[in-house]
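These are the structures, in structure tokens.
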Structure P
Amino acid sequence: MKIAYILNTYPQPSQSFIRREIRALEAAGHEVTRLAMRAADVPLVDVQDKEEATKTQYVLKTGAPALLGALAQALWQNPARFLRAFKMALRLGSASEIGRLRHMIYLAEAAFVARQMTANGATHAHAHFGTNAATVAMLSHLLGGPKYSFTVHGPEEFDAPRALSLGDKIHHSAFAVAISQFGRSQLCRWADHGDWARIKVVHCGIEPAKFAAPPPMPTGPRRLVAIGRLVEQKGQLALVEALARTQAPIHLTLIGDGEMRNQIEALIAQHGLANRITLTGWVDEARIKHELAQAHALVMPSFAEGLPMVVMEAMAAARPVIATYIAGTPELVQPESTGWLVPAGDLDALAAAMDRFAQTNDATLAQMGQNARIRVLQRHDIDVEAAKLAAAMQGA
């Protein structure tokens, strides 16, 4: 099967799950064309991301003449089909806060993408996220491109489902994908009941071979690691506040970067926690594995999520997880078995969970890590999940 992946910005440090999915499909014998609107505006650290960048065609980089030429060609080849897509772009633009003009740009992108997919012989298009990539996939289909599907991750899509016209995108798709049962429930809210059968659950996956020999649980003072973009939804400010309330001498490593780094650093200084918190910035996959090996558990204090990949990776590395009781996380993290769950934003509960973690003996902590590993390998094997996605594409 020849598949085209339609993406907004790709690759990005926080989107290794897309890379894994694409490569699993290729390993299964499918041919994948990568069509991204733009390249990342941050340096790529991981060598695998750098490799993906060389395999990706960037639509906006081709320039306005190429996009306008594709648009004119679509109009000339089939005016009726073009008018249908044009009306849909206007409809989406009217509902969206970014307006109709931006959606005319998406229409031009879609015309170019449809032409590229035809030239490549793609029989199915798949987009990640319900935002502009899914818009381009839908419009390209209306312009005569192949059938399409898209994966919704959350939480951003669930913040503005009407503005993103998720119902329209689901209706015109061959199928839509949620990454958890919770995510599927949210898509059902915005889809017509008759379209519910189009909504599938395909988990994001990990590569079990990369976690074939999980490191033993370390000894010594308790160490936590948190991994993610330094943005409001990830809850790192709450994590710093909660750590200041803990009784145990826990050390925390914060991996990632983002717009809130200065604010987080200021709060660390305010609480005098510089000797208990290490900020690393973005690091490659090898460093992440090293930090997980040095830690006794992962902490994920998010206010809003889909289902974090870092939770899966930590569990595969046989590390329990302290997380918030939101979105799809409780489908994976089981209290007192694979980790601890607390209400999002509850600083006292988060601090208490970290203290319970610190007081848990080594044997129990190691058993929780093994429980976590078994659960994630059963539910999130990338080859199994990619096969589900490919089967849905072939059956659409």
Structure Q
Amino acid sequence: MQPFSYRNGALYVEGVALTVIAEEFGTPCYVYSRGGIEGAWRAFDSAFGSHPHLVCYAVKANGNLAVLNLLARLGSGFDIVSGGELERVLSAGGDPGKVVFSGVGKRADEMLRALEVGIHCFNIESLPELQRLDQIASRIKVRAPVAIRINPDVDAKTHPYIATGTNANKFGIPAREAEAVYAEAMDLAHIEVRGIAVHIGSQLTRLEPVLEALDQVLGLVARLDAQGIALRHIDIGGGLGIRYREESPPTPAAYAQAILTRLGGEPLSVITEPGRAVVGPNGVLLTRVEYLKDVEQRHFAIVDAAMNDLVRPALYDAWHDIVPVERRPGPERRYDIAGPVCESGDFLGSGRALNLSSGDVLAVCAAGAYGASMSSTYNTRPRAAEVLADGERIHLVRRRGTVQDLMREEVIPPG
């Protein structure tokens, strides 16, 4: 479905005008489409057809409990990178037996909790991590299920901050060292070797790097099999991109077909970890124009959302389309959309052709992923409200923060 569309000049999410949401819940405000999120997840699930598979939504993209609950009720698995994300999944009704625990810095207490609830698999990213997990599993007399994450040294040609598959990155175990790590894992009494994992980055818009990494992994699978190490699953990671501006990423169907073709008759179940592609296009950030300001030849629209609400433009120089929630005829000017935070890097977009007046509401598009989940309270700015649209119904799924919330856990010492 197309979750956001114009009707008679007004931008809607499903069956509700965004102007209505802005008036009822204020701005800044994140708005998500239930139908869009569910449809995007189902596209991945159906793409793998009858081949054994598990779609594990990447919680880091958007960890709102309502979003996680939607996906849990569809039968989704979850890719987590912290103990906090595990608790979110459990609180939202997710099945711990469908949880994959990734990340390079798993703490001992996080490992213990994951073992206690019975997660599906740990993606191991270093030999010391493997050894620590064995020790912790021995304390509670269980065997920890693991896959070894391979770093294939494949450049996905994405932004360097979200590239994870080259030797310059901290992630995974170099392919040349993998067989020795698998041999050690097989000798550890409290480790159960289940699979192999690879993940080369985020916002991937071409299949070639994915398949290059997969070819390396499948070669390793064959060598391990010859040594008597039979694996059950291959975790191909996530990272499939979305359209922010001019990108043309592969569809989930094309992505899955390419992977299944490469697998051929290999009897490995597939785990995939989409995040951005599930929630990114299905969310917007609403923000209101406070002031219009001209400086020399530049025109600024000062809005009430800022880099603390959506950091991607400041952090990655990322592009998000910015559109009015109510179109009106008239001349356009090129505006820099800037927030109120005391940083020159506080901008949401530059040089956008818009017809604006003070008080107008804008929608920052494709903001469902890495928007609210990466937000902060810099400048003592409370977090934005989050709203979920379901047909013609609207649900507040995170209330707007308050300054009192921000100070509640702080203590002034006596004297």
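Below is a table of values for the structure above.
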quantity	calculated
Of the structures P, Q, the one that 0.10 was derived from, the read-out being FRET efficiency 1/(1 + (r/R0)^6) of positions 234 and 290 (r between Cβ atoms, R0 = 35 Å, to 0.05)	Q
Which of P, Q yields -15000 [helix-only ellipticity at 222 nm (-39500 (n - 2.57) for each DSSP H run of 4 or more, over all residues; to 500), calculated]	P
Mean count of other Cβ atoms within 10 Å over residues 106-113 - structure with the largest value, from P, Q	P
At a computed 48, 19, 14 (Cα extents along the principal axes in Å, for residues 226-281 alone), which of P, Q	Q
For relative contact order in percent (Cα under 8 Å, 6 or more apart) computed as 20, the structure of P, Q it came from	Q
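Quick note: the coordinates plus some simple rules give every number you see, no bench work behind them. This structure is a prediction, so every number in the text was calculated from the model and none was measured. Cβ atoms are built from the backbone, for glycine too; each structure is taken alone.
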